[in-house]
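Input: structures, listed below.
Computed from the coordinates by the stated procedures, all read-outs in this text should not be read as laboratory data. Predicted, not measured: the structure shown is a model, and the values here were computed from it.
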Structure I
Amino acid sequence: MDRSNHTNILRLENAKYHSHKIKLMRSFDLNPAGDEVPDPYYGDEAGFQNVFDILSHSIDSFIHHLEKERFNS
């Protein structure tokens, strides 16, 4: 969900065949206030609420993207 996760996924053995599909979750946020989902682990409850809100804003667009990909293949 952040650039570190993205980089690690792109380093996997077969990632080169799928790199066009590997995206940051915030790329599906229609009104992003950043490009990464922050890691709330070392923060307080507000950090977890922030991540929930970010994912809530992104998930509908992400599902729409998956449905579009499914029906266009």
Structure II
Amino acid sequence: MKYLVVIEKTQTGYSAYSPDVLGCVSIGATLEEVDENMQEAISFHIDGLIEEGLEIPKPSTYSAYVEVAA
């Protein structure tokens, strides 16, 4: 499955979360690191859900950019 991940710049690097995988977050010093860490975090989270017999969240969010006069 393919999940949307939102990555935000912080004072010390980057943080990330996925709106479709509640409670699953990660951090990293670089974009590459936070991307890799988030992929691992989502996989670990889903493995835990499977182990507990819980439902796997289906990807349902999307992103878009809007242009406004500034």
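Side notes on the structure shown:
- Computed -11000 for helix-only ellipticity at 222 nm (-39500 (n - 2.57) for each DSSP H run of 4 or more, over all residues; to 500) - originating structure among I, II: II
- Identity of the structure behind 41 (criterion: percent of Cα pairs over 19 Å apart, calculated), options I, II: II
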